[in-house]
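Colleague: Below, each structure is written out as structure tokens.
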Structure P
Amino acid sequence: MKILNFGSLNMDYVYSVDHFVEPGETMSSMGLFVNCGGKGLNQSIAAAKAGNEVYHAGLVGKGGEALEEKLSENGVDVSLLHKLEESCGHAIIQVDQKGQNCILLYGGTNQLLTKEYINETFDKFGNQGLVLLQNETNLVGYIIEEANKRGLKTALNAAPMNAKVLGYPLELLDWFIVNEVEGKQIAGCDREEDILPILKEKYPRGNVLLTLGSRGAICYTQGETYKIGCYQVEVVDTTAAGDTFSGYFLYGVLNGKTVPEALLLATTASALAIGKKGASDSVPLKKEVDKILEENKFGPLTVEKIN
């Protein structure tokens, strides 16, 4: 199945730090690494490296000339991209010595999508496939509605989470991709264990992929719930781990794999990603993931059916 990703495009400025900067503190970084990123770009590349046919839709602004090239060289179709003279999106990312990160985003051209561009993109893409979305662009609600009218499946990674998400037509989604914080906010609950029951009741059409960081992930689909843990591997940089997980998981469920198989594939891919620096550059190729699984290099990991 084809994937159309209306996705963000950012230049990432990644600073290596001893600890995250605190209010009022001035601190020297231990290094600077500039690379192509944005949740949209990362997820397009992850989905393409996994083996999907991926089309990226978005606006490339000034200072982001490398973004189109990065997508193309990783097997993503860039024919639907438009160029603008306004500044591109960018992110300032701090990565500490434990590999954890904190991110400050500037939207730039990611916030300049128009309904005319969206409609034109849908017309070119056609009515077969899945539309992938994140919350780093504007007009997300309109895209969900338009995709639904055209008979396309939709998946939303509700990050970064803010009040706008609750105003989207979430009842039309086929897939929610959320972490525990985002899940609680959408469900309107305080306890992690309440996320799935509430989302299932509020949005019966939607399947849910709930990622839990170092504790693994839970997937609810077609009345069944599955849980997977996490490999114990060295953490270098977690920047694109979630995006890698999403891209590989979607490959699995869109290409005939069972949910346990898709979860195992995505978990293995993200374990490889956190062992490298960078965002999109850390996403592994599917042949690398397959080799790890074939050789059982990371050890056993089981998927548990919990209902």
Structure Q
Amino acid sequence: MKKQLLIVSLTILLSTYAIAQRTPAPSQGAQVMQTIGVTDFTVKYSRPMLRKRKVFADSSALAPYNQLWRTGANSPTTIEVSTEFTFGDRKVPAGKYALLSIPSGTAWTVILNKNYNQGTEAYTESEDVARTRVVPTSGEFTEAFKIDIEPVSDSTGYLILSWSSVTIPVPVAVRTESLTMNSLNKIIAEKPEDTAALESAAGYLLSKGKDLPIALSWADKAIGLKESYYNMWLKASILNKLGKYNEALPVAQKALTLGNASDQAFTSFFKGQIEKTIAEIQPKVTPKAVATNVKGKKKKK
């Protein structure tokens, strides 16, 4: 009995000790991840609280003007990007960087530095990969420092630093179109009979309205490998975009007949889209010219 009581007491003691090891940090850790196009942006940082203290001023104890700031608290703030990108107006290779800044009332300097394990004490300007100047704007009051990534399109966005009533929007951009096409071309070259890759490539060009004859050839090749309502609809949509309405209509109509009522994707989405495409094409179709052979009257001899 005594042995059992000892085991229980030790278990409770060890559990209490383990729980006690983690206490709330004054500045909570945070992470934000956002995809822009095909590029992943991941920021890891800590969020200091104002607690009625002054920030962003000459006399401020927190992030004073014209002094290097780690742009967060505790460990260095890092940003990791999966492809080459533009930070402000500077091209930066894919990789992981320390995110630093120099606050100012007129224009902040926001910095990416190679040494992402460093604090501000070990900072070396020669290891900077990019610097950009950003004019601060007024925003909603934020008690805890916050970093957001806001996409604007599939190739542009903003890295937004917010604290107190100050907002710093740093423009970022990626080469989504060329990255996507390079990837699709590579897949098609490696797997020329992959219908999914052909359809994806054709669909992407269609969405961009570019290189439509190439998109049509990829759709035709996918149809030749395995005809489906999807690639037939894709072909009809490309023909429609090319202004070849008479060719597009029967292809779209065939796409509708190929659809299967048991296919949930078809019934819930594609059926309506194909019908919409047919309705869009029909008014543009012109009647085919009927060739007629009219015999002239024989001349009297």
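Colleague: Can you spot which of P, Q the value 2.5 was calculated from, given it is distance in nm of label points 7 Å out along Cα→Cβ at positions 82 and 146?
Modeller: Numbers: P: 0.9; Q: 2.5.
Going through each structure in turn, the value belongs to Q.
Colleague: Next up: Between structures P, Q, where is percent of Cα pairs over 26 Å apart highest? Present the calculation step by step, with values, prior to reporting the outcome.
Modeller: Details: P: 43; Q: 64.
Max of percent of Cα pairs over 26 Å apart: Q.
Colleague: Quick check for you: by relative contact order in percent (Cα under 8 Å, 6 or more apart), which of P, Q is greatest?
Modeller: Numbers: P: 17; Q: 10.
Once relative contact order in percent (Cα under 8 Å, 6 or more apart) is tallied for P, Q, the winner is P.
FYI, it's all coordinate maths here, none of it is from the lab. Because the structure is predicted, anything quoted here is derived from the model rather than measured. Cβ atoms are built from the backbone, for glycine too; each structure is taken alone.
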